[in-house]
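What follows is calculated from the coordinates using simple rules that are stated; it is not laboratory data. Computed from a predicted model, the values in this text were never measured in an experiment. Cβ atoms are built from the backbone, for glycine too; each structure is taken alone.
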Structure 1
Amino acid sequence: MRHSSQNLRKWLGPLPGHREARAMSWMALVAGAVLCGLSLYRGFHGQTFMGRPLGGDFVGFYAIGKILNGYDAFRIYDLQLAVSLQHAILPAMTDTQMLVFGHAPYIACLFRPFADLPYAWAYIAWLVFSASLYVLSLLLLFRAGELTPEQTKTGLLLAVSSAPFLLETWIGGQLSVVIFFAWSLFFYCRHKNRGFLAGIALSFAVFKPTLIVVPALMLVCGRRWRILGGLAAGGSGLALASLGMVGLRGLRAWIDTLLYLACVNAGPGEARHVAKYVDIRSFFHLLVPNGPVLTGVLSTAIGLALLAMLAAAWWRTAGSHTQNENLLWAATLCFSLVVSAYSPIYDSILAVSALVLATSVMASRHEDREPFQAWLLAFYIVPWITQSFAEFLHFQLFTIVLAGFAAWALRLSYGSRPAVQPSVTEALTVQ
């Protein structure tokens, strides 16, 4: 490990510390605020900004709220109705653009109050709501990781100014903050040894099953029955709520929508669209754009191999609850993004959870601190350039970062370390 640290210093030089990290964060936040302000200014005048209409994908969720407020609830999956409303709400949208709502019915209720406002003001309200929810989630996560005040301040700035949140989720009007909140609440309840409540908290994220399937499978491998019981109870309650909301007709329409989206995502796509995804299938689709069979074989084989490695690690930890489990969760979250059938870059804000969990372990791993700092740097810098990199060079660099960090954390989770968490005053200090 010491040799690897020396190599890092040789190739990268001194790694940034707290002061440099905060300076980078503030510059990114200022740039994000300027972009958001310009987008709002042009949006209020009915104009696009950098080719995108006001709110990004938020107009799709706003239209769903409109349907719930004025039509039968099952029609939230009526694509023709949703698209017609989207274009009526936001005439700046191109004629060929459409946003498909493929989430579980219960989450649609979140947008009813926003749909009572004029669209531009609803988007501003969503900006306030999503930023507030994200900060609250981060504070819960930092409590679960027992970060020091200095780490909390730096971590908060880095997380809020990261490209997947600032540009893709916040300005882009995405829903990933709700999933991030569910995961943060899960880790907070788990930290408090409330396994059943942790499972219930995690169930609120089942509206996007692609991000829950792998963790749920690992919970089975690890025999975490209390958490699984909470997940099953919460999921059952939300399923009944969805059934009462849209009925069997609406649930069938939801399944049809999921099948439609699966077909669309499995088909070919332009590089500029595929560049927004970080899953392994999209990675190979960029590399081999005209080889769907080869893409499918490679992504399936590698995905199964990664899942087998992860499952073996979880099986080994059954019945234990050590700090090494935080590394295992960090690996699980990042591998989930890689092997998922659908991982747009805005969902990669879940990697923040992985990094916080890994930070909580670094206090007892002095020899691993500099490699971890290098991973932190990669997670912050790469998302700012990865889409352009993928679009023009047909190589999704962020997928490599996610998979590489997950493998690194998984390897460390096998190390023999004390089960007792060190004092928070000994927590990781960035040099």
Structure 2
Amino acid sequence: MSSVIRAIRGMNDILPDESDKWGYFEEIIRTWLAAYGYRNLRTPVVEQTDLFVRSIGAITDIVEKEMYTFVDHLNGEQLTLRPEGTASCVRAVIEHNLLYTGPQRLYYSGPMFRHERPQKGRYRQFHQVGVEALGFSGPDIDAEHIIMCARLWRLLGVTPVRLEIGTLGSPDSRAIYRARLVSYLERFADQLDEDARRRLHSNPLRILDSKNPAMQELLKDAPRLFDDLDEESLAHFESLQTILRNRGVDFTINPRLVRGLDYYNRTVFEWVSDHLGAQGTICAGGRYDGLIAQVGGKPAPACGFAMGIERILALMVGLDETYTANRPDIYVVHQGEMAADFAWEVAEYLRDQGVKVVLHNGGGAFKSQMKKADVSGAQFAAVIGDDEAKARRISLKPLREAAEQVSVDLAEICALLGKN
């Protein structure tokens, strides 16, 4: 006998009870993004591998270790399941010339894939909502992204979360800092761990983000990127801070905030929770002014952010009664030949009026049907026997409160439910 086939570790099923919570989250997300003028973009989950190598950076954990890459046997192309969404968004904007009509506010959502060791808050298939603003150069759009996140946390009841912001400056100022950082780290070459030694001359800024306590101790006296920032980047960062302060958004400046993707410049930010263990970042992003040209388009400024849906849902506690939108209003129980036919009529009529209805299937005594009605989460049971069918009446029984069962006709049942 063959063994049971199970889901791949780190790629999880989302069962109906949990899916209700996802639906509640997604409904809020759509309304929230529409309020800021962002429109939906949907891209394939598979892209050419070179898109991610060119955008994310060849010397990054994602490209080096985490991408699901394979060869298309039809044409020999190297393809990759998308590990993040910004690169795909930029590719689509370039391919379809979306910036021709002016700057774009876009968003996407869906599964991303990274081949890594699954743990709480870190999965091989995970889901993100990404927000991108392309064609905007000023700090006001950076601030908009941060301020709209602050609003979302209030809408979702996600607290507490803290905001860390930083700046990576321009490519020129970062090159100056890179040389100073390498010079500093070379003095401690024998103390560097394997990752730091490998990145020392290829991507030294990633060492700043090391999770190794020994590396963080060594970096305490390292040069600061802020000391090499150009005047334009400093002015951009100061303007961002002013807008945030004026809007009452609290933040901490983190001079070592570098993010894990090479395409960032100037503004970077993270929203962090202390209630998720090691995977505390629930939302992060920043500016990527060079990426559009890097992927092959006409140079244009851009910035954006992405949030991890699983991590945010883990913080949404105590709201079980809120995200029950998919539960039925009425569960129709019936017994008898005439009752069964009338039950179909009742169910379809109620659906025409916008009522969510589950019609019992499979027969059984009223007692067993009522148990299923209760488990369904419905607010009412519509009880129909042959006598009710002859009189074209329905016995409406409340399931969630101590109230009397009443006999109603089709028009009255809608009035009781507030549907007319």
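So the values come out like this:
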| quantity | calculated |
| --- | --- |
| Structure responsible for -0.25, -0.34, -0.44, -1.25, with log10 I(q)/I(0) by the Debye sum over Cα atoms at q = 0.06, 0.07, 0.08, 0.13 Å⁻¹ calculated and labels 1, 2 on offer | 1 |
| Parent structure of the calculated result 0.55, given that FRET efficiency 1/(1 + (r/R0)^6) of positions 156 and 212 (r between Cβ atoms, R0 = 35 Å, to 0.05) is the read-out and 1, 2 the choices | 2 |
| Which of 1, 2 yields -22000 [helix-only ellipticity at 222 nm (-39500 (n - 2.57) for each DSSP H run of 4 or more, over all residues; to 500), calculated] | 1 |
| Distance in nm of label points 7 Å out along Cα→Cβ at positions 100 and 204 derived as 4.5 - corresponding label from 1, 2 | 2 |
| For relative contact order in percent (Cα under 8 Å, 6 or more apart) computed as 16, the structure of 1, 2 it came from | 2 |
| Distance in nm of label points 7 Å out along Cα→Cβ at positions 20 and 92 from the coordinates reads 3.1; which among 1, 2 | 2 |
